[in-house]
Structure 1
Amino acid sequence: AELFSIFKLAPRSSFRNTGEQIDGSFRLNDEFYLMEAKWHQKRTSAADLHVFEGKLSTKATWTRGVFISWMGFTPEGLTAFGKGKRVICVSGYDLYHSLNHRIPLPDLLDAKTRHAAETGEPYAEFDRLYALKDKQFGTLK
């Protein structure tokens, strides 16, 4: 929640609804996102993504989600999860390189949201979103 506070994303810490826990929520460009975070030592599979998508499906139809997985996502899991979901996936690799190249978190999330809107894919690795050649950090591809 601290990282989201630094960028003034109005974070809310974890909360419970009947039968479920949400790791947090935040506001980006006047849209609210629910958040799931996994800090495990293995990549996230489709099962965890489907559970989170299920939580979103019980909310208002405009609700979006961000799934943060420190170790990233299995390729098989992303394929099995499919396209056209309301979830944007963020890995530890994405966060590290975004901060290391001084790309603000809201800009990273905007780039991922745009990619998902244009392709239907829930995940695009940092390197696919940003052209880092010639030290022009932050230039969208």
Structure 2
Amino acid sequence: MTRRNTMSINTKVEQIAYGHATALVLSELGQQENWCKAYEYLSECVERGDEPEDLVVWQPFEHWEWKDILEQIESEAESLLSTIKSVLGLAHKGIIQSAIDCSLDSDMTQLDLIGMVELGSEIEDGECAGGGYAA
């Protein structure tokens, strides 16, 4: 697996994905202020060949090497990122369709993002069947 450069974790979506993935593997974040920072700390320790002093893993991972734990976190985070991006793409399609059919609230204060994801999913299903956006 190709190691991800922790410096490239700079978007909020990436921080959320890596933080969530870290919380699935680590049970204690030690002195780090959040799960994403714990991931960055672990990554730096593995890169230097150091043992992270205050991180604790959940029981299923307790006999794993730290580099394997890091790879597990990275794999899970990349999977989460893919899912998040997919959901955002569906919301985008729903918003576009709502703009086309003039059903968007003019100042967007009542935007139902879950509804936009559902609408986007319907559009995507229609695209797979040969349809697309409807005017």
Self-check item: Among 1, 2, which structure scores highest (criterion: distance in nm of label points 7 Å out along Cα→Cβ at positions 18 and 106)
Solution: 2
Quiz prompt | Which of 1, 2 leads on FRET efficiency 1/(1 + (r/R0)^6) of positions 34 and 114 (r between Cβ atoms, R0 = 25 Å, to 0.05), largest value | solution = 1
Self-check item: At a computed -20000 (helix-only ellipticity at 222 nm (-39500 (n - 2.57) for each DSSP H run of 4 or more, over all residues; to 500)), which of 1, 2
Solution: 2
Practice problem: Check the numbers for distance in nm of label points 7 Å out along Cα→Cβ at positions 26 and 98 across 1, 2 and tell me which is largest. | Solution: 2
Quiz prompt | Per relative contact order in percent (Cα under 8 Å, 6 or more apart), the highest-valued of structures 1, 2 | solution = 2
Practice problem: Tell me which of 1, 2 gives 23, 18, 14 when you compute semi-axes √(5λ) of the Cα gyration tensor in Å. | Solution: 1
Self-check item: Among 1, 2, which structure scores highest (criterion: FRET efficiency 1/(1 + (r/R0)^6) of positions 10 and 42 (r between Cβ atoms, R0 = 25 Å, to 0.05))
Solution: 2
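Every number here is computed from the coordinates shown, using simple stated rules; none is lab data. Just so you know, these numbers come straight off a predicted model, no measurement behind them. Cβ atoms are built from the backbone, for glycine too; each structure is taken alone.
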